[in-house]
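Next up, some structures in structure tokens.
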Structure P
Amino acid sequence: MQRLNKLSEKHGLPYNRVFVRNQKTRWGSCSAKKNINLNIHLVRLPEALMDYAIMHELVHTKVLNHRSQFWDFLEKFMKNARALDRELQQYSLFLIR
């Protein structure tokens with residue numbers, strides 16, 4: 001995915017492999033091996049939310065949880081990360097198909 005590569009290089013957050021899947025419950029995920037799964041339906045989101053979902057997973061290559069350290073690190077790259085997270089939660093994977 002071209003956008004993933006661009007954001008990874010721009011922010012110095014390398015990943016191992018990427019898989020694009022038709023996931024039913026998640027926009028993305030990241031494994032301990034730095035493999036990233038992205039939902040194929042991300043392309044239907046507004047660009048800011050697509051970038052947020054990708055950055056969320058890229059930050060997981062450094063911090064594998066959702067504790068305050070994760071959010072603090074993500075906020076370094078996206079000042080409005082929590083607001084974007086709330087906005088993304090408004091999009092249902094069932095409705096976007």
Structure Q
Amino acid sequence: MNIHESAEDYLERVLMIRQRKGVVYSIDIVHELNFSKPSVSVAMKRLRENGYIQMDADGAITLLPPGEEIAQRIYARHQLLSEFLTQLGYPRKRRLRMPAK
């Protein structure tokens with residue numbers, strides 16, 4: 001499966017927001033990633049067209065099975081790296097966040 005890193009980042013963020021809030025809207029992604037509304041809108045359209053997400057009439061975003069699989073894989077990888085850094089004694093607050101694109 002060939003998918004761009006930015007798409008992986010969006011899918012992972014949808015998963016993370018869903019875990020916290022239960023429902024995800026594009027505006028949540030805008031606020032969390034500090035991206036513009038148009039940028040997020042274009043990204044969501046591409047993810048929808050490629051079968052990774054669906055959006056209901058109210059704009060709620062749901063991960064479809066291919067998007068869920070990618071999001072879970074990326075999230076698990078980041079969790080593993082975070083745990084590894086913790087084991088090395090690297091303070092959580094000093095870790096770098098993913099840069100805004």
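Nothing in this text is a laboratory measurement; each read-out follows from the coordinates by a stated rule. Treat the numbers as computed from the prediction; the structure is a model and nothing was measured.
Which structure, out of P, Q, was Rg and Dmax of the Cα atoms in Å calculated from, if the result is 14.2, 46? Computing Rg and Dmax of the Cα atoms in Å on every structure in P, Q gives 14.2, 46 only for Q. helix-only ellipticity at 222 nm (-39500 (n - 2.57) for each DSSP H run of 4 or more, over all residues; to 500) computed as -20000: which structure among P, Q? Label of the originating structure: Q. Here relative contact order in percent (Cα under 8 Å, 6 or more apart) is compared for structures P, Q. The highest value is that of Q.
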